[in-house]
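The next part holds the structures, each set out as structure tokens.
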Structure I
Amino acid sequence: MFIVVLVVGFAFNSMSAFTTWFCRHLGERRGRGATFILRNVVGIPVWTVGLALAARTPSAQVFAASRTTGLFGWFLLGAGCVVIVLALNALRGRAALPSMHDSLIQHGPYAYVRHPIHAGVLLALVAFVLLRPTQASAIGAGIGVVWVVIQSRLEEIDLLQRLPSYRTYMRQVPRFLPRMRGGVV
């Protein structure tokens, strides 16, 4: 059951990658509204419920939980949340309501990775498995990882249409992991 809920939630969440299409076919205002509703009102809450259902689904352990894995899980969850908050702060309203007139953000975490929100979600998904190391949680997290990779690619296709400078940015900035420079991440 949780798999269906996750996939449906991620599918609705992915509608933000169709901002250009929505705006061209529905007009700027309605297109932005459609993106907002499909991702923020439907998608994010539904996939969150899907992960909660995965965590509550009885299944075998994939490894023995320990104090160390728990602490590392909480650390990764906190780190992922910090990255997401910093990225949302850099985007401001563009995160909730993308439009055809957005400008390219290249400061804050966007100076280091193209998809810091997705990078933060990836950290949180790893944390999810460390904190609840069951087969159901691992399957839910695995589906989440696949979704993040697909979502980021779909968003890049959309951003290439909306932001002419995005192609150069893609060549300069890695997708999820910052480059090591002088020993500092």
Structure II
Amino acid sequence: MLVRHADPSRDGQGCAAIYEPFVRRTAVSFEEDVPDAREFSQRIQELSTRYPWLVAEEDGAVAGYAYAAQHRDRASYRWAADVTVYVGEGWRSRGVGRALYGALLPLLPRQGLQIACAGITLPNEASVALHESFGFELVGVYRRIGWKLGAWRDVGWWQLALVPASEDPPAELGPPARLESKWS
């Protein structure tokens, strides 16, 4: 399996195909309209200017993807990022999510990010287990926060300290910049 930075023109279709069943058939995503390959290519292009978007590729096919994104738009949140991982139907329980997070999470502190946050629609034992295996800790639950597939849904929030806690000011006062270098 190859984990690499996503290419908007090459990977939009593969990422869209992975995401589609999560939107249509599950409450994992709160989106209600399935984004097409063009929309995904735009998302990859825009997000990749500041944060990493990675794909796992096996035999030329996108098996999964993971990315980081802005946590909130207020300036003081700029050292925190939301992280997300999606794995295609035929690739689950084969280490794809682990490989993606194993590559993504080490990139974030190199950009100056301090905290990774993950929102998980509950219940989702597989996602909770993956995040906790990387050291994420539950920090709270939004109860009945979203309506999807005929029911109110809770979303749990997990947090991971990417660097040791410190009272020192951040080294950089501007927003973190995305790194192009390989993560190994």
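Just a few scattered comments:
- Here distance in nm of label points 7 Å out along Cα→Cβ at positions 80 and 104 is compared for structures I, II. The highest value is that of I.
- Label whose coordinates, when distance in nm of label points 7 Å out along Cα→Cβ at positions 8 and 64 is calculated, return 2.6 (choices I, II): II
- Identity of the structure behind 0.10 (criterion: FRET efficiency 1/(1 + (r/R0)^6) of positions 32 and 112 (r between Cβ atoms, R0 = 25 Å, to 0.05), calculated), options I, II: II
- Which entry (I, II) yields the derived value 21 for relative contact order in percent (Cα under 8 Å, 6 or more apart): II
- Between structures I, II, the calculation of FRET efficiency 1/(1 + (r/R0)^6) of positions 120 and 168 (r between Cβ atoms, R0 = 30 Å, to 0.05) yields its largest number for I.
- Structure responsible for -21000, with helix-only ellipticity at 222 nm (-39500 (n - 2.57) for each DSSP H run of 4 or more, over all residues; to 500) calculated and labels I, II on offer: I
- For 16.1, 47 (Rg and Dmax of the Cα atoms in Å, calculated) the corresponding structure among I, II: II
Here, each number is a calculation from the coordinates, and none is a lab measurement. If you're wondering where the values come from, they're calculated on a predicted model, not measured in any experiment. Cβ atoms are built from the backbone, for glycine too; each structure is taken alone.
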